[in-house]
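Asker: The structures considered in this document are given below.
Bear in mind that the values in this text are calculations on the coordinates, not laboratory data. The structure presented is a predicted model; accordingly, all values stated were derived computationally and were not measured. Cβ atoms are built from the backbone, for glycine too; each structure is taken alone.
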Structure I
Amino acid sequence: MEQKLYTIRLDGIVVRAYHGCYDLEQRVGNRFRVDLAIKTPLGDLPRTDNVGSAVNYLTVFGIVEQTMKRTQRTIEAAASNVIEAVRAEFPQIVSVECTVAKIAPPLGGKIDRVSVTIEG
């Protein structure tokens, strides 16, 4: 029997963090948006309806908040940290796609956000 996968999405997690290549960004901080798509085996979850066997998205939310507190020069490093932390907590996960967006980055002009997406 083929294993079914499902995707859990957490969209629009907004945190204040201190990522940036400029020292000023690391001192004053900025707002960041994190979006996750977690692919994991469905198993017998629909039949058992057992929350304990699911990837707990409340736990994932807490991991994102905690991981984003670790200051990085790049949002690529921040996204990679989130992926590693989520996968460490839930080894059954097949893949995590993480987008980290810096909202209104200091680029000298009007821009909504700059973002990176990493899958791992």
Structure II
Amino acid sequence: MSSTETIHVIIVEDDPFIAADIQHVVEEAGGVVIDIISAFNEALQAAKTKNVDLFTLDFEIISGTTEPVAKTLSEREIPFIAISGKSEKLKTIAEFDQSVILPKPLNPAQLTASIKRAIQHHA
């Protein structure tokens, strides 16, 4: 990732305060948040159709978990970072085994470093 490259991110998070925190970190890292999604159906549709550099995924959102979203993103080779209060559980779920998993409460420095690693890994 070069310093002039803009990272386009979709945030999947149903807590508006956490979504705002993630957005702030993404923007501080030089990224642009394309959308903030809180519902499962919208998240899955975005995973199937949107061309962005990175997704952040909460595990449990309105009307479902993001396992199918993670699977779709993996199939499309779009990197994602899982941010969840259930981070230990995610380590046992196949759809998340290749992703960065960050626990809640969110550590901004960890997220910034993870954004950079995720983009470099999939470049």
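Asker: If distance in nm of label points 7 Å out along Cα→Cβ at positions 35 and 67 is computed to be 1.7, which of I, II is the source?
Answerer: Working through the options, I get structure I.
Asker: From I, II, which structure was Cα extents along the principal axes in Å, for residues 11-74 alone = 29, 24, 14 calculated on?
Answerer: Comparing all candidates, it corresponds to II.
Asker: Looking just at Cα Rg over 2.2 N^0.38 Å, which of the labels I, II belongs to the structure with the highest value?
Answerer: I
Asker: A further question on this structure: Between I, II, which one scores greatest on relative contact order in percent (Cα under 8 Å, 6 or more apart)? Working shown, then result.
Answerer: Numbers: I: 28; II: 24.
Across I, II, relative contact order in percent (Cα under 8 Å, 6 or more apart) peaks for I.
Asker: Taking distance in nm of label points 7 Å out along Cα→Cβ at positions 27 and 83 from the coordinates of each of I, II, which one would give 3.3?
Answerer: I
Asker: One of I, II was used to compute mean count of other Cβ atoms within 10 Å over residues 19-26, and the answer was 14.1. Which one was it?
Answerer: It must be structure I, since only it matches.
Asker: Among the shown structures I, II, from which was the value -8500 of helix-only ellipticity at 222 nm (-39500 (n - 2.57) for each DSSP H run of 4 or more, over all residues; to 500) calculated?
Answerer: The value was obtained from structure I.
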